[in-house]
Each structure stands twice: as structure tokens, then as C-alpha cells.
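In the part that follows, the structures are each spelled out as C-alpha cells.
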Structure P
Amino acid sequence: MRRVKAILATLGSVAVTVFGLALVTFLIGRVVPIDPTIAIVGDHAPPDVIARVRLELGLNQPLPVQFLIYLKHLFAGDLGHSVMTGHPVTEDIARYFPATVELATTAIIVAMLLGIPLGVLAASRPGTWFDQWVRIVTLAGQSVPVFVLGLILLLVFYGKLGWAPGTGQQNVLYDGMVPRITGMLVVDALLDHDGEALWDALSHLALPAIVLAYFSLSTITRMTRAFMLDALSGEYIITARAKGLSGARILWRHAFGNIAVPLITVLALAYAGLLEGAVMTEVIFSWPGIGQYLTVSLLNADMNAVLGATLVIGCVYIALNMLADVAYRLFDPRVR
């Protein structure tokens, strides 16, 4: 019974959060000084056409009625049509979001593989030159703006050295050659067994993934170091050392084993942050993801696309947060 109540409470909190997110996006769409009717019909449309479109969109109704209509469309999976592309927003998001998932997933994998060992080793050597170096590197990752780092990498590795292929997700020569299965070009090239397209996709993915990974690595490294410092001060570590266990076993099996559970939450939130924070990186590298779609839609006053993409990103963040909470309960017997 207690478990059922906990599940119902979690689902209730998620439902309230999603409802609040929908309400906020709806109000943003009504508060911004952009008339969706003008965005659809144009500035020079006749007044009768503008009035008819406003009537069809329900914009002549009171705000509560408009919100109920908005919720009705949301429950039906209808986010409206994009003025910019002419397609349903759901189709546009399904087309662009996999590229963002590919970029964010690559970045979080790189950040995990580098950030966790750096944090563990820095905590095992507090106050040494290595610990100071790690803290400086992670502080720089939190301080340097993403667009500055992205432009520097493009200038050096593409403009000066010529090692990187430039912006975009792939070379124009490979455009349309790889069948779209998942929407993630690296995965699709693997499934198609196309080695040249795979190498081209990986080379285009490298720089934007490094930019995002460095930003996330800074958080993961600092949190891992903080968790490990707390774990290494525990009495069970003193007992393990008294028993004569090796330093590596104490560090990785006993200390790191105790921080693995809270670290899951950090990783999940970092991944969610990459999914929603890839906007600037995608714009700099012309990456065809949800961030670039959101930016171009905003510049074109395409509010259906802007609000739809914002709502989807918010729901993904909520889902990852909930999964992190579930994982915390599954792997930590004290919480259970």
C-alpha cells in the first residue's frame, strides 16, 4: 500500500508539473508581442481575412477558453502547424529532435568517461597539483560561454588547421545517401554499413560534442569530487584501510560504490541540461537539431513551433528527472 501511494504521489506531481508547463507555455504565447494571426496571413492581409483566421484559431475567445482549447489539442498530440515549414510541429520535432539526442548523448558519454575518473582521482589527492589543475579546468568549463568556446574551436581546428570538416551534420556529398531510420546519422550509417558516411558523420559530430561535453564535464567532475571527499572521510574507509585493503580497492569499490547512486541523479540532470541547453551550440555549428529549429522559429515569429519545442524539451526534462528519482530508489536500499 505504501508503494502504491508513493507511485500515485509521483505520478500526481508529474501531472501537476506538466500542467504547469503547459500553462506557462500558453501564457508566453499570449503575452509576447507577436500576433500569431499576422504571422500566418502576413502583414498586408485584408482585415476580413485576419478576422476569419482569428475566429478559426479561437483567438477571439476569453483566455480560459483558449487554454482549454490548447489543452484539448495537446491531449490529441496536436501542437499546431509551423508557419515556417508548413508542416505539423510534431512532424518537425520528430525530424529535428533525434539530431539533438545524438549530440547530447555523445557529449554526456564523453563527459562521463572523463569527468568521473578526474573527480575520483582529484578527491584521492586533495591539495596536490593534480587536484588544483582539475579544479581550474572545471572552473573554466563553468565560466567560459559555450559560444566563445565553439567559435574558438571552429577558428583553430577548421579555419587554421583544417582538421575539422566545418559546420553541419554531414557533408553535402552524403546528403540523402544514408537511409533515415532513427534520425541519428551515426546510428543510421552504422545500420547501413556505410563506412565513409559514418566517418563523415563522426568528424562533423566531434567539435560540437566536445563543446557540450566540456560544459557538462565540469559539473560532473566537481560533483564527483565533492561526493568522493565526503565518502573518503567515512569511518568505513578507515576500517577498510585498517584491514590492509589496497588503495585502489578502497577508492573504487568502497568509496565510489557509495557515491554511485547520488551520481546517477547528477548524470540524469546533466543529460537533461544538454538536451535543453544545446541551442547555442547547434546555432554555431549549424547542427540540424531542436535548438536550431527553435531559434529559427523564434526569429521568424513562428510561435506554434517555439511553444511546441519548448513544451517537448520541458517534458523530456521532467521525464529524465523522474527516471533519476526512480533509479535512486531502485539502487539505494536506504531510500527503499
Structure Q
Amino acid sequence: MPARRANRRAWALLKSVASFVVIVFTTYLGLLAVTFFIGRVVPIDPVLAIVGDRAPAHVVERVRQEMGLNLPYYQQFILYVKGVLHGDFGTSVLTTNPVMTDIRRVFPATMELATVGTIIGAAFGIPLGVLAAVRRGSLADQIVRIIGLIGYSVPIFWLGLLALLVFYAKLGWTSGPGRIDVVFEYTFTPVTGFYLIDAVINRDWAAFRDIFSHIILPASLLGYFSLAYISRMTRSFMLNELSQEYIVAARAKGLSETRIIWGHALRNAAVPLVTVIALSYAGLLEGSVLTETVFAWPGLGLYITNSLQNADMNAVLGGTIVIGSVFIAINLLSDVLYRMLDPRTRN
């Protein structure tokens, strides 16, 4: 019997791992297929983007052959997948650098912005969601729901422009567009690419204050949209937990309401909240294009926008693949964490 149980567990683990691998492979292959299709249907000739409109016909044809664009689509797709798997997204027309080199340079800025935004969203969204659930139907609940509704409804670029007008132009509370002031541009030494961490490592507190003053406004804007999602889901999870029998039993035992809410209900609701926060973080990484454009934040979103405006499709598709890959990875990581934290999902 013990041997049979061990075999069943091993077989179940093997099936789980195989299913995980198939899901990852299928999802990533679908991402590559979509980006490849986009690169072929957009009305932009990548050859002309490189050699120019006035290049001789034989030069255009030679470059087309070098890029493999004269091959059948299935062969082009195979070459495309091979290049992506080797980290080769081609060369950027705009910067003349390998696209992966550009992405390594700009992606830390996007990650830093999304990370600070997620921290702000979780720090305020979870307490607001708990408050709305505990005081269901009250004025506080209605206010929290209205805050979330505005976060879902108002265009992010409009809020960004309004925030710059009020907090930067009128009140002067924060720094303007960009990531760091030009005064520190030649004295500040990046180490990790995350400027706040780099300033702490270098113990450059003047630069830290300037970097924080630049990041707080766009990060708060992203954090507000993250707050809208997290508070809504927290409220839903808490309402479900507060209706469970163990809450009734805890109250019957005379436990304080604070301990019941924060020590029992929120503790159980925290398991699905891990997935919510992870998805929120992935969403900020994916959806920071408009925010980076409004605030001139030198991240991946602004890089993709500038590349698209200059018909640099290698850079656009490379950035899209990176964002899609990160989104897939965070989704899978959140699923793994959910299974680790909740024993009921391990069957």
C-alpha cells in the first residue's frame, strides 16, 4: 500500500509537471505566432525602414534576402522563433543597437516604476478593501467602490497630464518628466539599473531625493489603478471569508473583532490575494506605455512608443515579446505560489 501511494503521488507530480510544461510551451508559441503575424501585416516594410525609400532595387532585394523575407512564411516563422530563443530580436533602426541591448538598458526603469506602483497599490488597496467588506453597505463602502470605479474608468493619460499640471507645474511638490535631473546625470553611477537602489548603494542621498521626487508621481498614478483592482478583489475575498462558519465560531468564543478580521479572515483571503497582486504587477508592466509617454519615463513603454513612431518594427516586436514573456512568467509564478500556499489546490 505505501508503495502504491508513492507511485500515485509520483504519477500525479509527473502529470502536473508535464501539464505545466505544455501550458508554458503553448502560451509562448502563441505569443511568438501573434507577434510574427503582426510584423507581417503592418503596412511597414522593414527593408525600406533600414535602407531608405531611395535605395536602389538591387540593394533592397539583397537586404530582403539577408533578412530571409523572400522565404515562405513557415520558414520565416522558424527563423523568427530560433532568433527569439537565442535572444536575437534584430537591430534597432532608431538606435542602431541590437534590440536586446536596448531592452536591457530600458527595462529596469519600467520594472522600478511598476514595482513602486504595485507597492503603493497594495499598501492602500488591501486596507481599503478590508474596510469596505467590514462595513458593507455603509458610506465608507460606497466611497471605496467609487474610488475603484474612477480608477477603472478615467483614462490614465488624462490623469497623468492633470497630475503634472497640479503637482508639478502649479504646486511644485514633485519633479517633472524624466527619471533623474540633468544635474545628477553625469555624477550618478547606475549599478543595478534600479535608480532608487543604486542611490542607496552609492549613498548618494541628494540623488535619492531627486529620483524619488521624479518617480513618486507616475508611480502613484499607476498605484491608483492597481489600488482600484486590489481593493475590489480584497473586498470580494473578505466578504466571502466573513460569511464562513469559522468566523461565527471565532465570535462565539469571544475573540475581538480586530483579531477576527486581521488575524483570521484576512489571513485566509491573503492566499488568493497573492495572485491578484502578481497579476496587478504584470498589468502595470504591460500597461505602463501611456504613463511612460506622458512622464517621459525612459522605460520599455517609451522605447516601444518611439520605435513605433519611427517604423522600427524589430524594436516594437522585441519589446512586445519581452513584456509578454514577463506576463506569462508572473502568471505561472502566481499559480505556483497559490498552489504552495493553499493545500486544497494540490490534488
Structure R
Amino acid sequence: MRKIVFTGGGTAGHVTPNLALIPYFLPYCSVHYVGSVGGMEKKLVTDAFPDVVYHEYPCVKLVRSFTPKNLALPFRFIASLSAAKKLLAKIRPDVIFSKGGFVALPLSLANKSAALILHESDSSLGLANRLCLKKADVLLTAFDTVKAKNAVLAGAPLRRRLYLGDGEKAKRTLGLRGKKRVLLVTGGSLGAKALNDFVFANIKALTEKFEVVHLTGKKETRKVFAPSYISADFYPDMEDLYALKPLVLSRAGANTLFECVALDLDCICVPLKKGSRGDQIVNAKYFSDKGALETIDENDLSVTTFFAAAGSLRTNAEAFSRARKAQNIDGTEKIASIIAEKLRNKR
């Protein structure tokens, strides 16, 4: 039986694309997942797919600002590489599918015999994928802005369940009354302080117009109670929220943008600037330039700019919808077929 390893973690953005692809291979492959020790990816993967063989190893993350912790990074990275080599010798995979990021980097670099497939979700190449590019058999990209000799434009892996949401179930679960449009605020699995600050500061104005579902992220400790306002650190069935056709206020992480575009959802994104390599800014500009969504600079985020962007989406609804439908961003089946071909051809 062929063996395939999926790897990626640290944030849900490096995990959910793998979750979209795993079902294509469970029926006829031995499927393994490699994540970081204590990483959030373990629960996401094992809850969704108990039949996947899960492995974890020590990984180190580069902090992009100066910190003394980075001084020890070379020594810790060597230990990660050593652990990755031992894991690969144990698993002996035919194919490795890497979603990039610090979790996937040591495993991808340690690989010597498996076919290595990289996937880049962002509109520019991330550090891990840049470092692994020469070792890769193919680099699959979601944006046509990423160029490399071995690059193939394939789109984004999206979970099938995203298209099967039950809005009535979300209403019952969250106690939504359904008399106002839902505003879904999400900063990703780790949350977004700027978005949380904005909601808390303007909760009265927002709840006058919307029923607000606020996904704060696990780091947020503040609690607010108000009519037409519901908060949670995480919601497991996002497809049910999406089925409500909400107005989405989010960061500009690639996966969130892909989901909103694929599902034809109105979206206002506020790209991350601080501590970022700038990928969110470029992601947002790409879709904004195509007329698919509205963008607000983090420094300009206010109740005035928010309602102006929401008004634009409402007034020009048909044009925004046409732009989103023109993107054809869902590349799940194409990516699965490329992986399957590598599995078949692996000797």
C-alpha cells in the first residue's frame, strides 16, 4: 500500500487545506500526518480523521522581530532536522505533501526519497517554501502571481463540507433571531486583536444593524455581553455560519479569502501588517483589484470606514458577485489528481 505524508501546522491555515485533501487518499493509501509537538494541528487532524496515523516532532518558529530566542534557533533547528530524518526513516513515505510553514520545513528539507509536493496558498512565496523549492518535485500555487520553474497553478484545496452548510442549525446553536443580517467577525484560529478591539469599541453601532457573531480566537480574554451579539473563541462548523450568507469581517489570510470567494460571500478584509511578511496585504490587494471584496487598512479601521465598505458591497452586490464567481479558486480535485499521479509513478 502506498504511503503519503501530509504536513503543516501552527495555525489552522496550514492545516485545513490538508484536511480537504486527506479524504481522497484514505480509501487506498496509508495516510500519515506530521505535526509539531503540542501543536493545535493534532486535535484538528485526529478529530476529523481517526484513521490517519499521526506523528509529532519538535519544530522551531522564526520570530520576525529581534529576540534573544532566535539565537538558539540554529541549534534547535538541527535537532528538528534529526528528528525529521528519523521519522521519515520510520514511515518511508512515497509522497510528502507540504503546506509550508515552520512545521513542514524540517521534514521537507530532510526528505531524500519521497516525491515532495509543495503548496503555496499566498500570493507570494513563503520562507519555508522558498527554502524547499529546489528539493520539490512540483510547487502548486493558488495565485497566478507566484512564479517558479516547477510551479503549477492549481488553486486552493477547499473542504467539501464548506458547500454543505446548514444555516438553520447555526441559528439554533447560537440562538440567532434572524431579524438582521449576520456580521461574522473572524481573525483566524489565533484571533486578531485589531478586529477584536474594533468590535468591542463599536458594539452598539454594529448590533443596531447586524446580529454579530464574533470569533475572537483563543488568546482573547475579554468578554462582552450585549443584545444581538454572540462571541466564541472558535466555531467548529464554519460551513453552517457561511450558509447564513453573512457579511464577513476578517483578516486577509489566504484560506479565509478563498472560502469567501468560492462561496460568494461579501467580505471586508483588514490585512495584518505588524509582524507579517506582508502576504496578507498582497492577498487582499489581489482580490480587491479584481472587484471581489473590500479592503480597509488596519490604521484606517473605524465604524465610518466599515459602514462605507459594507454599503459599497450592498450597493454593488451584483458586480462583486460576478467578480467572485469569475475566480474559479477551488483547486481541490486538481491538486488531489496531481498527488495521485505522483503516487502512481513512484517506484
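Taken together, the values in this text are just the output of simple stated rules run on the coordinates, not laboratory data. All figures in this text were calculated on a predicted structure; none of them were measured in a lab.
Among the shown structures P, Q, R, from which was the value 86, 61, 38 of Cα extents along the principal axes in Å calculated? Value 86, 61, 38 for Cα extents along the principal axes in Å corresponds to P out of P, Q, R. A value of 72, 45, 26 was derived for Cα extents along the principal axes in Å, for residues 24-183 alone; which structure in P, Q, R was it taken from? Only one of P, Q, R returns 72, 45, 26 for Cα extents along the principal axes in Å, for residues 24-183 alone, namely Q.
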